[in-house]
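Enquirer: Quick heads-up: structures coming right below.
All of the numbers you see were taken from the coordinates with simple rules; none came from a lab. These numbers were taken from a predicted model, which means no experiment stands behind them. Cβ atoms are built from the backbone, for glycine too; each structure is taken alone.
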Structure 1
Amino acid sequence: MDTGTLTTVTALSKSLLAVFLGGLLGSTARIGITLIAGRIDEYWWPYPILFVNLVGSFALGFLVGRGMGNLPSWLQLGITTGVLGGFTTLSAISLDVAVPAVRYGIGPLVVMGSYAVGSIVLGLVSAIVGLRLGSRRSEVTP
């Protein structure tokens with residue numbers, strides 16, 4: 001193997017490992033919050049996932065707005081795709097909407113549909129606020 005190929009393989013390996021470990025951390029944090037919230041209150045509304053997605057959207061917006069250019073690309077991937085990608089999840093929202101509809105019929109779909117739309121809209125707002133605050137602090141435009 002020549003040095004160019006070895007450098008590419010090393011960079012790819014670092015990125016994959018960073019995303020793997022970050023995903024492990026983010027997913028563990030998400031399920032931890034969900035389990036703790038479930039023990040405190042037998043919630044009928046999936047607010048732990050909403051909370052996680054809003055915090056994650058804000059954090060991702062803030063980090064991108066702040067500028068992560070001083071970090072190595074493998075670490076940027078580990079934080080964004082790994083930690084925050086594992087922490088937030090659209091599949092959890094989809095399941096939160098689908099399960100009541102399957103169990104109880106179409107009626108809950110209206111209520112849970114508002115949760116799904118609200119999650120997306122509030123997630124977008126959280127990301128925008130994070131981008132703006134991150135950009136203001138570092139004076140870097142995303």
Structure 2
Amino acid sequence: MTGKRSLIEFVIVLLAYGLLMTLAMVALNNGWVQGGTRTVVALAPLVACAGIWWAVVRHLKNCGPEEARVQLIAIGFAFAGTALLTLTYGFLEIVGFAHLSMFWLPPLMVLLLLLGQLLGRRLAASSAEGEADDEE
């Protein structure tokens with residue numbers, strides 16, 4: 001039940017993010033807000049990002065030890081991969097590669113997290129098979 005509840009919480013905050021982002025972009029692009037209020041409106045979707053953070057931390061707190069191990073592998077994989085790729089591209093920008101917006105960073109992190117989860121599940125499965133062989 002914990003996994004389903006976590007998914008529901010995550011979907012709700014993602015929908016809130018999408019709604020806030022859409023409203024903010026419409027308001028900013030149509031000139032509905034002026035001056036310093038533009039900054040507040042541009043940052044409004046970050047309220048939902050705090051909800052995303054909360055949903056992820058809550059899931060990690062409530063998952064079992066096997067799932068926690070998979071998630072730890074995934075987070076480590078995503079962290080190290082993001083660091084490696086962003087540093088590498090930073091050096092490539094010095095020699096003339098096009099500058100990339102920071103908006104590319106979260107999708108990169110999510111992609112690496114998903115790949116890390118696949119790796120973590122594969123490692124957990126092979127570890128479980130090895131333990132089963134040891135018991136025989």
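Enquirer: Thinking of 1, 2, which structure, once Cα extents along the principal axes in Å, for residues 21-92 alone is computed, gives back 50, 39, 17?
Expert: Working through the options, I get structure 2.
Enquirer: If helix-only ellipticity at 222 nm (-39500 (n - 2.57) for each DSSP H run of 4 or more, over all residues; to 500) comes out at -27000 when worked out from the coordinates, which of 1, 2 was used? Please report the intermediate quantities before stating the final value.
Expert: Working: 1: -27000; 2: -29500.
The read-out was computed on structure 1.
Enquirer: When distance in nm of label points 7 Å out along Cα→Cβ at positions 29 and 53 is calculated, the result is 1.8; to which of the structures 1, 2 does this value belong?
Expert: Of the options listed, only 1 reproduces it.
Enquirer: Taking relative contact order in percent (Cα under 8 Å, 6 or more apart) from the coordinates of each of 1, 2, which one would give 26?
Expert: Here the read-out was taken from 2.
Enquirer: Right, here's the next one. Comparing 1, 2, where is distance in nm of label points 7 Å out along Cα→Cβ at positions 13 and 125 highest?
Expert: Going through 1, 2 one by one, distance in nm of label points 7 Å out along Cα→Cβ at positions 13 and 125 is largest in 1.
Enquirer: Supply the structure label, taken from 1, 2, corresponding to semi-axes √(5λ) of the Cα gyration tensor in Å with the calculated value 36, 23, 9.
Expert: 2
Enquirer: Further question on the same structure: Which of the displayed structures (1, 2) returns the greatest value of Rg/Rh (Cα atoms, Kirkwood Rh), for residues 61-116 alone on calculation?
Expert: Largest calculated value belongs to 1.
Enquirer: Have a look at 1, 2 and say which one yields 1.8 for distance in nm of label points 7 Å out along Cα→Cβ at positions 77 and 109, as calculated. Show your work: numbers first, answer last.
Expert: On the way: 1: 4.0; 2: 1.8.
The structure behind it is 2.
Enquirer: When mean count of other Cβ atoms within 10 Å over residues 45-52 is calculated, the result is 18.4; to which of the structures 1, 2 does this value belong?
Expert: 1
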